[in-house]
Structure P
Amino acid sequence: MSHLRYLTAGESHGRALVGILEGMPAGLPIKKDQIDLQLRRRQGGYGRSTRMQIEQDSVEVLAGIRAGVTLGSPIALVIWNRDWANWSKHMDPWAPPPARYHPVTVPRPGHADLPGALKYRHTDIRNVLERASARETAMRVALGAIARQLLEYFGIQIASHVVQIHTVRAQSDPSPLSAAELTARADASPVRCLDPHAQREMIACIDRAQAEGNTVGGIFEVIATNVPVGLGSYVHWDRKLDGRIAQAMASLPAIKAVEIGLGVESAACWGSECHDEIFYEESRGLYRKTNRAGGLEGGVTNGERLIVRVAMKPLSTLRRPLHSVDMHSKSPVKAHVERSDVCAVPAASVIGEALLALVLADAFLEKYGGDSIAEIAERYPHKI
């Protein structure tokens, strides 16, 4: 059973996104501006749609926080959708859509449109795409920003950067950088890339996709520093931290693969090239010279940096749409076109930070948890 649970609700063009976070201990100072900062970071990145110019995401707290401190009760958040003003007649919970409204009947290849409509027997695909939209991730970023503040209280930091867009791969090495330095450098880049040469090529690639009515995906890397030994467990499949991280990342729309440490590359290595040898010095204790495992062994954190790489496919809405079929007439037609990004990999890296924060905070509370921050501080062996 999770120590930290959350739920979200809301449609892309509905009135608002709503989230509930249950299990946060009492007494944790929360800064609203830090939640809003993460929401702004999610809205950035080269290749985003005009929706980002409409929404200016900011969180409103409905419950669970008083005078800037958690109460130990469920935390309820809301993010109001500004675009609701343009969709209120189409998305009204009670009134039928206006006569001029045209139901969406042509599914987009690669999207939840067709399987979602078949599963729930919807005749209007808008009932699917509104919830399947990545707009929902704004609330997960807000909830993750609270989990991040718990981790940061105990010295655990999370950062991310973009490794690849389409076939353009960065050659930079983030290992010498602190989490704060990595974030500052990544956020200064429009594609959140640490390699200036690759950044230019990535932007050119996105521009080409835009001009051709196409989309591009890529790979981002999320890194957590100062992670203590012993989060997660090897004793049951559902407690292994690598599995929990992979599930969280794969739940992000358009994600197709998750790697930890060397990841797929390890399949082509000799065993002697893959594993991290263990050494001991009295001044340092047990340590490793490499981190090929990415901070996880047997589903348990080993004290090294936690390194997670995530592959995102090109988004499924193309301005030069692919072939599809009208679900009502069964006639061959071009796929439905909905306002969408050309590239969302930089934004996805920020969402990945939030998802990792939620998983790590849950595992942290599993090991060190208590009803209050003061109680956890008594149990946590590291200096705060």
Structure Q
Amino acid sequence: MDSSSSVLRELRERVTAAHNERRTLRLRGSGTKDFYGEAIEGELLDLRPYRGIVDYEPSELVITARCGTPLSEIEAALKHRGQFLAFEPPAFKGDPTIGGVIAAGLSGPRRMYAGAARDFVLGVTLLDARAEILRFGGQVMKNVAGFDVSRLLCGSLGILGVITEVSLKVLPQPRAEQTLRFEMSAQQALEAFNRWSGQPLPLSGAAWCNGLAWVRLSGAASAVRAAHERLGGERIDATPATHWWNALRHHTHPIFANNTVWRLSVPDTTPPMDLPGHPLIDWGGALRWYAYGGTADALIARDEVGYSSGGETYHELEGVRARELATAAGGTALCWHGRALETGRFHPLQPGVTALHRRLKQHFDPHGIFNPGRMIPGL
């Protein structure tokens, strides 16, 4: 028996014991996303030992790896063959496991143009609460008939079971890449992003912060060159451009160092939102970040609208407003960092959606042993 089989057997034994004894388990890889989600409870189940690339066929654009495999190991193997994970999973100054990447389902700046993490999941192997090994999907795009559980598990934060193995679609690295920068207001940037998104341009990133819009072009050299001539803008050298996009992807941009950060997912046509703080727009307008410092800087002085001068009360009121504005725009608002509202860190779900989550949880994890309350309080 090889080491991976031994590790999997130990995982199954731990899950079986927890299920029989009704003990909760906290699923964890490298812990880079411990801040993400609601409660973190239960006995630690470290998934890092179950690691390794199981299969990688560059010609088929598919890689399969065990859950504990570090993201850096996967990206190094892909880079060697001129390929990459196009959804640009964030690392958050660490080295997440691929199981954690898929369980969180987070994507980077390329998401609006290449697709979200779930769009690249071809197949998943799940260890459920009864310690049974369940396989969903496969290693080819056509293998998605019926209810697509593989993509359902992407972003489930481990509440349905242990993602022990995952198969992902990969893409060739762009032959050419160029970043352009424009001085413009948030409103001008949103109008430009939406206008350019409707044109045959090789866009792979569009963000705005502090009066500057950043646009990334990726593809054939001729297409990138033609797009640059069409759009104009200041051409940014490769090193500072890479630093900028990596700062957005891995959340090392200064805006994420603030004590309170709200993440709003809204239609990309939504106008600039009437929220104070330090705004950052990504995904061509579909992702809005609003950050506040430890004392909210000078922004606390908005007593004319009835805000308290106390930091906690101020941030809570701004959180409520963020939720209201996101809902009105047809989107959601998540408290990324800082004190969450009474309704929770995630945007409240509609009753019907919550009921569906509960039915899924009951089916895969009837005794609620996996990551209790991590996504939805009480679930």
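Read the figures in this text as sums done on the coordinates, not as results from a lab. For clarity, every value in this text was computed on a predicted model and none was experimentally measured. Cβ atoms are built from the backbone, for glycine too; each structure is taken alone.
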Margin query: Given 3.9 as the derived value for distance in nm of label points 7 Å out along Cα→Cβ at positions 85 and 109, which of the supplied structures P, Q does it correspond to?
Written below: P
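Identify the structure, out of P, Q, from whose coordinates distance in nm of label points 7 Å out along Cα→Cβ at positions 173 and 189 was calculated to give 1.6.
The structure behind it is P.
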Next item on the list: For structures P, Q, calculate relative contact order in percent (Cα under 8 Å, 6 or more apart) and state which one comes out highest.
Entry: P
Note to self: Using distance in nm of label points 7 Å out along Cα→Cβ at positions 77 and 341 for the comparison, can you identify which of P, Q gives the largest number?
What the structure shows: Q
